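These are the structures in question, set out in turn.
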Structure P
Amino acid sequence: MVKMVNNRQIEYFFVRIYSKTFISDFEKQYMNKYFYTIGLEIHAQLSTNTKMFCSCKNDPNAEKPNVNICPICMAHPGALPVLNKKAIENVIKVGLAVGGNIADFTEFDRKNYFYPDVPKGYQISQYKYPIVAGGYLSGFDITRVHLEEDTANNKHFVDYSLVDFNRSGVPLMELVTEPCTFQSAEKTAEGAVRFAKELQLILWYLGVSEANMEKGEMRVEANVSISNDSKKFGTKVEIKNLNSFRSAERAIFYELIRMEELLDDEKESKIIQETRGWDEAKQKTFSQRKKESSQDYRYFPDPDLPKLKLHEAFDLEQMKKDLPELPKVKRARYEKDFGIKDEDIEIYINDPLLGDWFEGMAKILGNKEKIKIASNYITSDYIGLKKANLKVKLPSAKNFAELVNLVAENKISSRATKDILAMIVVNDESPLKIATTKGLLQESDTGILKVVAERIINANPKAVADYKSGKETALMSLIGAVMKETKGSANPAVARQILLDLLG
C-alpha cells in the first residue's frame with residue numbers, strides 16, 4: 001500500500017511541475033469519489049521584547065540553551081505570572097486584519113498535561129473565551145485566534161534527550177479554522193498551504209511575528225478526514241508540527257491518500273482518531289499517539305491571572321485605522337495602478353521592501369507601459385543577478401527609471417540593457433553616463449545608417465540577389481553586416497527598415 005501511495009505522490013508532484021494540462025486530467029481521474037475535509041491549527045511566535053508571563057528576553061536567535069529563563073518560566077514554587085500587554089495587542093491586530101470579532105471579555109486557562117517541555121505540568125492557554133472569534137482568510141472561515149505560552153524545545157539524541165527552556169513561555173498565537181471541504185486530495189493540500197502562506201504574509205505586514213518556519217516560529221498542524229458522504233465527516237487525524245510549506249502540502253496529500261486507499265479496500269475501521277507526524281526522509285506520515293480531547297486537558301481558569309475587558313483596555317477603532325495595507329488590498333491596487341503580471345505582483349507582495357522600491361520607481365516613470373518593462377527586468381534579470389551574487393543591491397529608483405527610459409526610447413539594445421543593469425546593481429550610477437562612456441547608445445539617425453546600409457548593399461551583391469529571389473534569411477545577413485559595421489550601435493529596427501526601403 002505504501003508503494004501505491006508513493007507512486008501517486010510522485011505522479012502528482014511531477015505533473016504539478018511539468019504540465020497544467022496533466023494536472024487537470026489527473027485531478028479529474030480522482031475527483032468526486034470522496035469528500036476531503038481539513039481544518040488548520042497554526043501557531044506563530046509573537047515578536048515581543050519579553051516572554052508572555054515574565055520579563056525574560058524573547059530571543060528566537062539565542063544560541064546557548066537555558067540562558068533566557070527565570071523562576072516564573074521555570075515554574076518555581078511561589079513564582080506568579082504577569083501578562084504581556086504587547087502580546088495581547090498583537091493578537092488583536094491579527095483579529096482585526098482577518099475580520100474577526102474582538103472579545104469584550106477574555107481570560108486565560110490552564111491546559112493540563114505532563115510532558116518534559118512543560119515545566120508547570122500545565123500550559124497557560126485560552127479555552128472558552130478566546131481573544132478573537134470568527135473571521136475569514138483565503139478560502140477558510142476562522143473559528144478563533146487565541147494566545148498561549150510556548151513550550152520548551154526538546155533536543156533528541158540517540159540515547160537521550162535534553163530540554164532547552166529558552167522558548168518556554170514565549171507568547172504564542174494559535175489560529176484555528178473551521179473545517180473546509182474539497183473534492184480532491186490535491187486541492188485540499190494546495191488550499192491549506194495557500195492559507196498558511198497568506199497568514200504568514202499578514203503576520204509580516206502587521207509586524208507581529210517573524211513567522212520563520214525553519215526556526216519553528218510558525219508551525220502548521222492539519223486535522224484531516226475523508227468521507228464518501230458530503231453530509232458526514234470521516235474519522236479525524238491530526239498531523240503535527242509541519243515546519244515548511246512543502247512538508248505541509250506533501251504530508252496532507254499523503255495522509256488523505258492513505259485514508260482513501262483504506263476506504264477503497266473497505267477498511268474504514270482502520271482509520272483511527274490519532275495524532276500523526278511527518279517523516280521527511282521517508283515522505284510518509286507515522287502514528288505518534290492517540291488523539292486527546294478537550295476533556296483530557298481538564299481546562300480551568302488560571303487563578304493567578306486577571307480577567308480582561310479588551311474593549312476598555314484597547315482603542316479598537318483606532319487600532320483598526322492604524323492597520324497597514326494588507327496583501328489582498330495591495331494586490332488589487334497593483335493590478336489596477338500598474339497592470340503588471342500576477343506573478344510579478346506576488347514577488348512584490350512577498351518582498352515588501354522590493355515592493356516599496358518598485359512603487360517609488362513606478363512613480364518616477366508614471367507610464368504603465370514603461371512600468372511593465374521595468375517589472376519584467378526586475379523580476380527576471382535583477383532577481384537572477386541577486387541570486388547569483390549576494391553583493392548585488394537595489395540601485396536608486398531614479399537610476400533604474402533612467403535605464404527603463406533608455407529602453408523605452410530605443411536608445412539602447414536589450415543586450416546593452418542587461419549589461420548596464422549588471423553594473424548599476426553593484427555600483428549605482430547613471431545608466432545614460434555608462435551607455436555614453438562605453439558606446440552602448442543605439443544609433444537611430446537614418447541619415448548615418450542609410451550611408452552604412454548603402455555600403456553594405458554594394459559590398460554584398462549575392463545576398464542582395466538572394467533576398468530579391470525570395471530568401472528572407474538574406475535580409476538578416478545584411479542587417480547583421482550593418483550591426484557589425486557599426487560595432488553593434490545601430491538600432492536593428494531602424495537598420496532593417498532602411499534596408500527594406502533601399503532594396504525596394
Structure Q
Amino acid sequence: MTRPFQFITEVAHLGFLRPTPFDPKALPQKEPDFMSPHFGTSGVRGLVTGLTGDVINSYVRAFIASCPTGGAVHVGRDLRPSSPAIARDVIDAVRHAGLTAFDHGDILTPGLALASMGAGHSAIMVTGSHIPADRNGLKFYTPNGEISKSDEQAILAALNTSFPDAPLGPLQTESSANAAYVARYLDGFGAMALTGLRIGIYEHSSVARDILGEIMRALGAETITLARSDVFIPVDTEAVDPNTRSQLAIWIKTHGLDAIVSTDGDGDRPMVTAADGSVIAGDVLGPLTASFLGADTLVTPVSSNSNVDHMAQFASVQRTRIGSPFVIATMEQQLAKSPTIRIAGYEANGGFLLGFAALGPAGEIAPLMTRDSVLPMVAPLAAAVAQGVPLAQLIATLPDHFTATDRAQNIPTQRSAAFIASLTADKSARTAFFEGVGVEQNINLTDGLRVTFDCGAIVHLRPSGNAPECRCYVEARSKDRANTLLDIHLVKLVTALT
C-alpha cells in the first residue's frame with residue numbers, strides 16, 4: 001500500500017508506554033508555533049534564525065535565575081554549523097551573570113552531563129538533536145541532571161525579566177570530559193568485553209563519532225569507519241529511512257561486520273544494526289541493557305514495546321508520558337520511596353537512564369540519570385559476546401511483540417488533539433475508526449489515546465509535542481501485522497484530518 005503524505009516508518013521487535021493522564025478537554029487555545037524557539041519534549045528548539053543572541057541570553061539568564069547551578073555552567077555543542085556561534089552566546093550570557101563558564105567544545109550530551117554532574121555544576125548543551133540543520137536548540141541540566149517540567153515552567157516565567165549584569169565570570173576551557181566518559185565504559189566492562197567483534201561506526205555528522213570508535217576499540221572490538229560527513233545529517237534513531245537501512249545492510253555484508261553503531265546528532269540516542277542487517281529498536285536495546293545490568297525496576301514511556309511487561313526478571317515496569325523529563329521524574333519518585341531499588345529507564349529512541357550503581361563485568365558503572373547512547377550499545381553487544389551468540393539471536397529470546405511507528409505530517413496540533421478527543425469520548429466512533437482490528441479491551445489516556453484489542457494488537461494516537469504532526473504507534477504479535485495495521489490507520493488518519 002502506498003502511504004499518503006510523507007511518512008517515516010520504524011518497525012521493530014518492540015512496544016509502547018506512558019504515565020501522566022492525557023486530558024482530551026485540554027486542547028491548546030492557540031496553535032503552537034513550532035518554528036519559533038519553544039520548549040519541546042527535551043529542551044528549547046527553534047529555527048536558527050530565531051535563536052538570536054538576545055533570545056539565547058534570555059533563556060540562559062532565566063535558567064540561571066530559576067534553577068540551581070552550583071556556581072558554574074558547563075557548555076557543549078554538537079556539529080551543526082550554527083552551534084559554535086550559539087555556544088559563544090551561551091557562554092557570554094553565563095559570564096555576564098557572574099558565573100564560571102566551562103567551554104567543552106564539541107562533546108556528546110551524556111559526556112557533558114557526566115562531567116557537569118560530577119563537578120556539582122549545571123550544563124547547557126547546544127544541539128537540535130536529530131532535527132535538520134536549519135534548526136537548533138538548548139538542553140539544560142542542573143547539578144542533579146536534566147531539568148524537570150516544573151523547571152521549564154520556572155524558566156518560562158522568568159524569560160522576559162531584565163537581569164542586571166554581574167562582574168564578568170571566569171571562562172575555562174575543559175578537555176578532560178571525553179577521557180572520563182571513555183573510562184566509564186572501560187572500567188565497567190573491561191578491555192575484553194567486545195573481543196572478537198568487528199564493528200562499523202556510522203560516523204555521519206554525530207558529535208559522538210570519534211569517541212564512539214575509541215570506546216569500542218578500548219573494549220576489544222575491531223572498528224571500521226563509515227560515511228563520515230562534513231555536512232550535517234539529521235539522523236533520527238526512531239525513524240531510520242529505507243535508504244539508510246539498505247545502506248547499513250550493504251555495509252554489514254561488504255565489510256563482514258558483526259554490528260554497526262551510531263547515534264543521533266548530539267549522541268544521546270543509539271542506533272544499532274545487527275549482523276543480519278536489521279536495525280534494532282531502542283525499546284529492544286533498553287530491556288536487554290537493563291537485564292544485563294541487573295535492574296529490577298524499569299521506567300519507560302507508554303509508547304514503548306510491551307515485550308518488557310512479559311519479562312519475569314523485572315519486578316516492576318512503570319509507564320510514563322513520552323519524554324525523558326517524565327521518565328526521570330518517575331524514576332526519582334520510585335527512588336524516594338525505595339532508595340535501594342535497581343532502577344533504570346529508557347525510551348523508544350534508545351536513550352538509556354541508569355538510576356543505580358550497576359555492576360558490569362569488570363567493575364561498577366555509576367548512575368547517570370540522563371539519556372545515554374553508549375550503554376545500550378555496549379551492554380547488548382557484551383551480553384552477546386558473553387553468551388557466544390550473534391546479537392540477533394539474543395534479541396530473538398525476547399517475547400514476540402512487534403511495533404510499527406509513523407506520523408502524519410503537516411497536521412495542526414489542535415486538529416489532531418480535537419480528533420483524538422472525539423474518539424476518546426465516543427466508543428462508537430472508536431469502533432468505526434478501528435474496525436477490523438478486534439474487540440476493544442481497554443484504553444489508556446496517559447499520553448494520547450492508546451487502545452488495546454482482544455487479539456493483543458495496540459493502536460496509539462498522539463499529537464506531537466515538537467511538530468505539527470499526528471503520531472501513530474502500532475503493536476502486534478507479528479511484524480507483518482504491525483505493518484498492515486499501521487498502513488491502514490495512517491490512511492484513516494489522513495482522511496480524517498485533511
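For FRET efficiency 1/(1 + (r/R0)^6) of positions 110 and 446 (r between Cβ atoms, R0 = 35 Å, to 0.05), which of P, Q scores largest?
Numbers: P: 0.00; Q: 0.85.
The structure with the largest value is Q.
Quick one: mean count of other Cβ atoms within 10 Å over residues 190-197 came out at 20.9 when computed from one of P, Q, so which one is it? Mind dumping the intermediate values first?
Values: P: 20.9; Q: 17.6.
Source structure for this number: P.
Kindly point out which one of P, Q the value -13500 was derived from, the read-out being helix-only ellipticity at 222 nm (-39500 (n - 2.57) for each DSSP H run of 4 or more, over all residues; to 500).
Value -13500 for helix-only ellipticity at 222 nm (-39500 (n - 2.57) for each DSSP H run of 4 or more, over all residues; to 500) corresponds to P out of P, Q.
Quick check on the output: 2.11 is Cα Rg over 2.2 N^0.38 Å, for residues 286-325 alone, derived from one of P, Q. Which one produced it?
Derived from P, not from the others.
A value of 67, 57, 47 was computed for Cα extents along the principal axes in Å; which of P, Q is the source structure?
Corresponding structure: Q.
Which structure, out of P, Q, was relative contact order in percent (Cα under 8 Å, 6 or more apart) derived from, given a value of 19?
On the way: P: 13; Q: 19.
Going through each structure in turn, the value belongs to Q.
Every number in this text was worked out from the coordinates using simple rules, so none of it is lab data. What you see is a predicted model, and the numbers here were worked out from it, not measured in a lab. Cβ atoms are built from the backbone, for glycine too; each structure is taken alone.
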